[in-house]
Structure I
Amino acid sequence: MNSIPPSAVADELPLLNLEPLRDALGGDEAFLSHLLERFAKDLEQILPALDRATFEDDLSAARELVHKVKGSAGDLGAMRLRAASQSFEMELAQGVFLPASLDSFSKAVHSLRAALDARTG
């Protein structure tokens, strides 16, 4: 296992890089905003569901949730959240749950939510 805490790696990355997605959407700011708002709403459900899964020791369900977030975060350019998700997912896939990884993931979710909320005003 990597000796560098996931939060240290994730904190080095930009919080949000929208340029590749903006380019892929042909500069359609309205659709970009729609995608980001939808992702923000989805994130509201993730942490409670993840807390339930880890509390119930259902690491498979936790991994599935984190995997979905990782994919969406990567698609949207949420670099820190993607990195935290990737690290957390790898641990969960090995049957390991480290509270520090959940904390890092939660921190990345909250940071991104704050950035998305600030973006939408």
Structure II
Amino acid sequence: MISAIEHLLPLALVLFFPLGMVDFIVLDRLVRLEYRNWRKEWQKDGRPHGYFFVPAESKSFGGLLVSLRSSRALRTVWIEWLFKTPEWMAKQDGARQLIWLHRCLVVTLWLPFLCLIVLAFHQ
């Protein structure tokens, strides 16, 4: 059993980083879409920023730092969007495709680690 874990862990780690970067880009595109086309909803969501896309309204200290509120909003929408499709997203084809991709990436990213944990405790 340990041998299986020893072989799966490097594979999971190798896949984790590139897929994680793709998910960051997908989430960035979703936040950017919401910011540009659905500004009121973006404000209601707490003005989340992306990982690479940071609107001026999400910054503090003269634009030097990302505001804590915006960072908290990003974490909140990251989880909420896994389980619920906001109305604005359902209306826009590109956003529906991106949220589907985000959900698939999250499952693909975390499933190998969950399997490793189960294998480790199953011994």
Problem set entry | Structure (I, II) behind the derived value 7.1 of mean projected area of the Cα convex hull in nm² | I
For this session: Supply the structure label, taken from I, II, corresponding to distance in nm of label points 7 Å out along Cα→Cβ at positions 64 and 88 with the calculated value 1.7.
Result: I
Exercise. From which structure (I, II) was distance in nm of label points 7 Å out along Cα→Cβ at positions 56 and 96 calculated, if the value obtained is 2.5?
Worked result: I
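Readers should treat all values here as calculations from the given coordinates under stated rules, not as data from a laboratory. Model, not experiment: these values are computed from the prediction. Cβ atoms are built from the backbone, for glycine too; each structure is taken alone.
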